[in-house]
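Read-outs throughout are calculated quantities, based only on the coordinates presented, and are distinct from any laboratory measurement. All values reported here derive from a predicted model rather than from experimental measurement. Cβ atoms are built from the backbone, for glycine too; each structure is taken alone.
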Structure I
Amino acid sequence: MTSSRITGVDRLIHALARAGVRRNEWRVSPGLYRLGAAGSDSPVFVSANYKLSFDALREALDGIDCYLMVLDTKGINVWCAAGKGSFGTDEVVYRIERTGLAEVVEHRRLILPQLSATGVAAHEVRERSGFRVTYGPVRASDIKEFMESGKASDEMRLVRFDLKDRAVLIPVEAKSALPIALGASLVAALAGDPVAAAGITAASFAGFAGVPALLPWLPGEDFSVKGFALGGLVALAAAIAALRDDGSSMGIRLLRATSYALLLPPISAFASLNFTGCSTYTSPTGVRKEIDTYVRLMAGMAASGFIMYVAQRVARAAKG
């Protein structure tokens, strides 16, 4: 038995999950859940045991008497679990048998989220269990309309990845990238280089926040290219600041500006590359190809920039 009511504790858990806190621990127990006054003729919806997926579904089903059959996806959301195989044909068939679903409902219909289609072979489920699979809409919020009309419209089938969808994923990326960025910025600040400190922080934010926010409008198809573009603007500002007369020779200032131009764009590019796992724009093969294409370039630029940065620091100390 479950409820469609989302409590304050639930919303706190959602916020923690979005922030990446104990990311892999927010699960519900696999099994069959009754919602409302579900009976033998009530529809059966299938979901992952990732709490955010489960809660989105049960909240959307408010007022609908039904069953929720929750698969063991190891706490992974529907789309990712379908790609990894844990939201798959075998698990659907196993969960039907495990829950005794055939004895609970008289019909033989399951409603699965559309984003699970990559992992579930509907014809195999029917052959092995007798249950027919129907794919519902992409978003849980469209379920009531889907149930009323009996089919999913083209709009319901569309995978959107708008600003709100992208922005809600930024905290997860920030959790891993921000401590490193702030640590490096602190080192630069303690070394007496506020421009480098500000540049590292800005380049990091550009990568893990700016690229997701501006994704459709940045040049290039690859995330790394978009990161290089946004990081390049940060590097340009830092280079201009480095060229200002600070008492050192023009040669040292040029070396310092060049080091920023080489060091900062790879920071943004690498941070943006991490976002590929959150995006609808990419595929596993595309991500691997992008990593093979750009990571060596990032490493080469960063190493060259670091060498130049150390060189100008040594030169300044020698003249100093």
Structure II
Amino acid sequence: MLGASANLDFLRSMAVLMVLFDHLCRHYHLDQLGPVAVANAGFFGVLLFFVHTSLVLMYSMDRSALSGFALVKTFYVRRFFRIYPLSVLTVLAAVALQLHATGRDIDFGPRPGFLELISNLLLIQNLTFSPSIVGPLWTLPLEVQMYLLLPFLFLWRKRSFLRLLVLWAVCGLLGHYPQVIPGLAWFSLLLYIPNFLPGVMAFTLPRRPVISAYWWPPFIFSLATAFVLSPGRRSGGVLCLLLGIAIPLFKEMTFRPLRFVSNKIATYSYGIYLGHSFCIWFALTIFHSWILFLITIVFLPMALYHGLESPALRFGSRLADKLSKPRLAVKATAV
């Protein structure tokens, strides 16, 4: 699990496809598919993102071989250049096109006020109680705020799985209060810590792959099915916990076509996540063309990744390495 993981690629690709499926259905006013509310599928996709993100970032910190302030500093630099360049471009593109999130998609609307614009650029909408200019942006403040905690959880991880489990349970109990006490509304992250923590817990567990990889896709589908049939904050936390516990138990997928497709979707997933609203608006709202939608949903994320995401990631990595070199040089001199 320390390197590339086909299982985690599949998990991430399923997460972004569930969000895309949700928004496509809602574009056509398909709010219900039988007894299932379509929005619950998209929401659970977001929860899968949270588990995946915290786990892969724990692996990333582990590979860095850094500790203490050097680890925290380089982690923050890398995360900044991972999350903000594309999110800022998304906000500015929506403003330039005079688009704003509606209940279902983005469409023409009034330009955002100063506080709303700054909140979206800084990804602090949940702290200023501002609407997200593009719908999927609502999750990014939660991720950014969780990033502030992850390095310390990494340094604390040796306290054992059981202590993390206690923290998960405590946060699950306290997560109710930001919803009902106005004075605690700033602590909305508390609602989702039980969805992030299972990724950290998966990292602490020993890798014991005893379950065939053939069961990995059905397992993810079963978790999603359980959530859409019984949605809620607590059920989402429990299902994420089951996922975190199960990840180290599965063997890696070896079916090459599935590995290839999962890897490609996972690679471009951030662009798909932030760009699909524009694709739906441009291709399906303006031109009513599914062919155009399929073209844009493939090529826009690719262009965003190779034109912006990848260069920003490389720059962030170089900057983080540069910031950590003086400490490494001092250690070498001391030796």
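Points worth noting:
- When mean count of other Cβ atoms within 10 Å over residues 134-141 is computed for each of I, II, the largest belongs to: II
- Origin of the derived value 34 (percent of Cα pairs over 37 Å apart; candidates I, II): I
- Among I, II, structure where helix-only ellipticity at 222 nm (-39500 (n - 2.57) for each DSSP H run of 4 or more, over all residues; to 500) as derived comes to -18000: I
- Per relative contact order in percent (Cα under 8 Å, 6 or more apart), the highest-valued of structures I, II: II
- Identity of the structure behind 0.75 (criterion: FRET efficiency 1/(1 + (r/R0)^6) of positions 54 and 222 (r between Cβ atoms, R0 = 41 Å, to 0.05), calculated), options I, II: I
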